[in-house]
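So, here come the structures, one by one.
Throughout, read-outs are computed from the coordinates displayed, never taken from laboratory work. Given the structure is predicted, the values throughout are model-derived calculations rather than measurements. Cβ atoms are built from the backbone, for glycine too; each structure is taken alone.
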Structure I
Amino acid sequence: MQYRIHKILGSITVMASLLLAACGGGATAPDNGGAAAPPEPGSTDGGVTIRYALWDANQQPAYEACAASFHEQNPNITVKIEQVGWDDYWSNIQTGMVGGTAPDVFTNHLAKYPEFASKGQLVDIQTLVERDGVDTSQYIGRLADLWQREDKRYGLPKDWDTIAIVYNKDMFQQAGIDEASLNDLTWNPQDGGSFGELIKKLTLDANGNNALSSDFDKSNVVQYGFIPQGAGDAYGQTEWSMFAVSNGWQFNEGPWATSYNYGDPKFVETIQWYANLNLEEGIAPPLADIESLEANTLFSSGKGAMTTDGSWMIGQYIKDAIFPIGFALLPQGPEGRKSMFNGLADSIWTGSSQQEEAWQWVQFAASPECQNIVGSFGVVFPAIQTGVDAALQAYQERGVDVTAFTEQALDPDVTFLFPIADHASEIVAIMEPVMDSIMLGQATAADALPLANQEVNTLFQ
C-alpha cells in the first residue's frame with residue numbers, strides 16, 4: 001500500500017502537465033477595465049483584519065488552523081474567515097463588489113474568474129509573484145497556469161479534484177455484488193451498459209423487487225440504485241459531465257474558447273438518458289427530492305446505493321453516512337473513462353483597502369506550510385505535493401481508500417478541464433433552467449438543448 005501511494009504521488013506532476021498540454025488554447029486578454037494597480041510593499045503596523053471568504057464548510061477548520069499559524073508569524077494581521085454556502089456565495093461576492101463590501105480575499109473558481117477579471121475586480125498578482133519570488137513550479141503540474149491570461153495572473157492554486165462513484169457497501173453486500181466489479185463498469189446512452197444494469201439491480205420497490213424484474217413497481221421505490229447530484233447548470237461537474245465527455249462530447253475547444261457544444265447529438269442523448277433514470281425508469285429519485293433534500297443527504301441517509309461526487313466531499317461522506325462507504329472509478333463510456341479535473345485558487349479584490357496584507361495571506365495560503373496543514377485535515381487534495389502526501393496519510397490513517405480519485409487524476413486520457421471562458425454567469429443563467437426543464441420532463445433534450453446552445457454562442461458574437 002505504501003509503495004502504491006508513493007507511486008501515485010510521484011506521477012501526479014506528469015499527469016497535470018500532460019493534461020494542460022492536451023487542453024491548450026488562448027485568446028486576447030480583456031482590458032482590465034481600470035483595475036487597481038498591484039499594491040506596493042506596505043507597512044502592516046497598526047493591526048489589520050483581512051476578510052477571507054470560502055464556500056466549503058468542510059475546509060473551514062483547516063483554513064482556521066492556517067490563519068492561526070499565519071497570525072503567529074504576522075501578529076499585526078488577523079484573518080477573519082467568512083463561510084457562505086455555494087448557493088449564495090457568488091451572488092454575495094458580486095453584490096459585495098458592487099456595494100464596496102466584498103471580502104479582501106476569496107476562494108475563486110475557474111468558471112468564475114474570467115468574468116471578475118474582465119470587470120477589473122481582481123488584482124493582477126503577477127508583479128507580486130515576481131517581487132516576492134514565489135515559485136509557481138511548486139504547484140502540481142501546471143495548475144498555476146490555469147490562473148493566467150497572457151501576462152496577468154489572478155490567483156495562486158490551493159487544491160485540485162476529480163470525480164468518482166461513492167457507494168454503500170452494505171447495499172452491495174446485501175445484493176451479493178462484488179465491490180471490485182465497480183471499477184470495470186461500462187456505460188452508454190442507449191441502455192446504460194453494465195452501469196445501468198447495476199443501477200437497476202440495486203433499485204428495490206416496497207415488495208423487494210428490483211428494477212430488472214417485470215414485477216418492479218417504479219411508483220413505490222424504497223431504495224434507489226443511483227442518486228444523481230441534480231440537473232447541474234452549464235457544467236454538470238458532479239452530475240453529468242463524466243457521462244457526456246465519455247460519450248465523445250466536449251464542452252468547447254479548450255481554455256478561452258468562444259463557443260460551446262450544447263447542441264451536439266452526443267450531449268443531447270447523454271442528457272436524455274440521465275433524465276430518464278427517473279422520468280422513465282424510476283431508478284433515480286425525482287429532481288424535486290434531490291433539490292429539496294440534497295443528493296449527498298439522500299445517499300448518506302441510506303436512500304440509494306450509489307452517487308457520483310467530487311474528492312472534496314470525501315470527508316463529508318465519511319462523517320455523515322450511517323453505513324460503511326467506498327469510492328470507485330467512474331464507468332467507462334464509448335470513449336473511455338472521463339473525469340473533470342478542477343483546481344481552486346485565492347484571489348484579491350481590487351476594492352480592498354489593504355491589498356498588501358491580503359497578498360501576504362494569499363501567499364501564505366498557497367505555501368507548503370498552509371497546504372500541508374490543509375492536507376493533514378484530509379478534506380481535499382492540496383495543490384502542492386507535500387500537501388497531497390499529508391492528505392493521503394490522513395485518509396490512510398482513517399482506513400479510507402481514495403485511490404479512485406488519484407488514479408483517475410494520473411491518467412491524462414481520463415481527465416478534462418473545467419471549462420475556462422468568458423460569460424460564465426450568463427451561460428449558467430441560460431443553461432440552468434433548461435437542464436431543470438429536461439430533468440422535470442417539461443422539455444426533451446432534443447428540443448431544448450440546440451436552442452440553448454444558440455443562445456449561449458450568441459454571447460460571444
Structure II
Amino acid sequence: MLSKKRLLAVALIAAVAIAAVGAAPVTLKYWLWDAAQLPMYQKAADNFMAQNPDIKIEITQLGWNDYWTGIETGMVAGTAPDVITNNSSKSSAFESKGQLVDLTPLIKRDKVDTSVYLNGVDKIWVRPDGKCYGFPKDWDTIAIVYNRDFAKAAGVDESTIGKLTWNAKDGGTFEKFIAQMSLDKNGRNGLDPKFDAKNVVRYGFAHSRFDANGQPTFSALARSNGWKETDDLYSTNFHFDDQKLIDTMVWYKKVIDKGYMAPFSYITPTNGANMAFAAKKVAVVFDGSWMKDFYTQQSFPIAFRTLPAGPEGVKSFFNGITDSIWTGSKNQEQAWKWVKYLGSPEVQGVVGSFGVVFPATQPGLDNSIKVFTSRNIDITAFTDEVKTPGITFFGPITAFGPKIDDIMMQAWDTIFLSNKPVDATLKAANKKVLALFKK
C-alpha cells in the first residue's frame with residue numbers, strides 16, 4: 001500500500017501534468033485569400049503570439065474561388081476557421097444564416113474606439129440594426145493602369161491620361177486613347193482608317209469577366225453615366241434594366257467590334273485582363289489598389305491614373321475587407337482578441353509598412369504611402385479619389401449577393417459571348433434578381 005507521502009507526491013505530479021496540458025496554447029485557424037497579404041499578416045500573427053503565448057495563430061491562404069468554397073462548406077460541415085477574412089459582397093449571406101458573431105456587445109464591453117477608421121469605410125460592416133461584423137482592415141479604389149512603353153510608342157501625351165473623358169455615345173477622349181493604344185498585325189493603331197479590327201495583335205483595353213457589381217470593371221463607366229445598382233446600400237430594388245447601364249454595355253460591344261477592346265472569349269476566367277496586360281497583349285486596364293504590387297513588379301514601366309470622367313464625373317467603387325468570427329468557433333474569446341488586434345492602429349501600421357494595401361487607419365495609410373514614395377511609384381490616382389466628395393461609392397449589401405452574381409454573370413455571357421441583345425437580356429436578368437426578394 002502506498003504511504004500518504006507517496007500518495008501526495010503522485011497527486012502533485014498528476015496536478016502538474018494536468019496544469020501543463022491546460023497551459024497548451026489555444027490554436028486559432030485564420031484564413032485569407034490574397035497571397036500578397038500573407039507575409040504581412042504572418043508578421044502580425046508573430047507579434048500577437050509573442051504578446052499572447054496562450055494563443056497560436058494558424059494561417060491558411062487559398063485562391064479566391066477555393067477560399068470561398070472552403071468557407072461555405074466548412075460552415076455547413078462544422079470545420080470552418082475560427083476567423084475569416086471577409087468581403088462585403090459575401091458577408092450578408094453568412095450573416096443571414098447566423099454564421100458570424102455580432103461584435104457589438106464585445107466592442108461595448110472592451111470600449112473599443114471605432115472612430116479611428118478613415119473615409120467612412122467602417123459603414124460597410126455596421127448594419128441598420130446596429131450589429132457589427134468586423135473592423136475595417138483596409139480600403140480600395142479603382143484606377144487606370146497602362147503600359148508606359150506602349151503609350152510612348154503610340155505618341156500619347158501621358159499628361160492627358162488622368163484627365164480623360166467618357167460618354168456612351170462616342171466614348172469621348174477615353175475611346176480615342178484606347179484606340180491609339182491598340183495595334184493590328186500591320187503596325188497600325190486604332191486611329192488609322194486602315195486599322196484591321198479582325199487582326200489585332202495588341203488590344204488597347206480589356207476587362208476581366210464581369211460579376212454583378214463590376215467593382216474593378218464596368219462600374220466606373222456605368223456609374224459615371226448615371227447608373228446606380230440599387231437605391232441605397234441595403235435596398236432590394238436593383239436596376240440592371242436601367243437605360244444608363246444598357247447604354248454603357250452597348251458602348252462596350254462597339255469598342256470590342258472596333259478592335260479596341262479584347263473580347264470576352266479572349267479574356268477567360270483563368271486568364272484575366274491583368275495576365276493579358278502582363279503578357280503585353282493588352283495596353284490598358286482598370287484595376288483596384290489591392291493589385292498595385294502586381295503591376296509595379298512587371299518588367300516594363302507602368303503608371304496609375306485617375307479614371308475617366310463620364311457625364312456624372314469620375315466614379316470609383318469604394319470597398320474594403322474585414323475579419324469576422326465564425327459562430328461555430330469553440331474559442332470565440334480568443335478569436336475576439338485576435339480580431340480586435342487586427343483592427344488596431346498598431347497592426348495596421350505594420351500592414352502599411354509592407355506597401356501592399358491602404359490600411360483603414362491613419363498610421364497604416366501613412367506607412368503605406370511612404371513605401372510607395374520610396375519606390376518612386378505614384379499612387380495618387382487611388383488616394384486622390386477618396387479626397388474628393390462624390391467620387392467613391394459603395395456596392396450594395398445583400399444576403400443574395402452570390403445568387404445575384406450567378407444571374408448577372410450568365411447575363412454578361414449571353415451579351416458578350418452569345419451576342420444577344422443588351423436591353424432584352426438585362427431586363428430579363430433584372431426580373432430574376434428582383435424575384436429573389438419576393439420568395
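Structure values in brief
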| quantity | calculated |
| --- | --- |
| Computed 15.6, 49 for Rg and Dmax of the Cα atoms in Å, for residues 188-299 alone - originating structure among I, II | II |
| For mean count of other Cβ atoms within 10 Å over residues 364-371 computed as 18.5, the structure of I, II it came from | II |
| Kirkwood radius over Cα pairs in Å - highest-scoring structure of I, II | II |
| When distance in nm of label points 7 Å out along Cα→Cβ at positions 268 and 284 is computed for each of I, II, the largest belongs to | II |
| Structure with the greatest value (metric FRET efficiency 1/(1 + (r/R0)^6) of positions 60 and 108 (r between Cβ atoms, R0 = 35 Å, to 0.05), set I, II) | I |
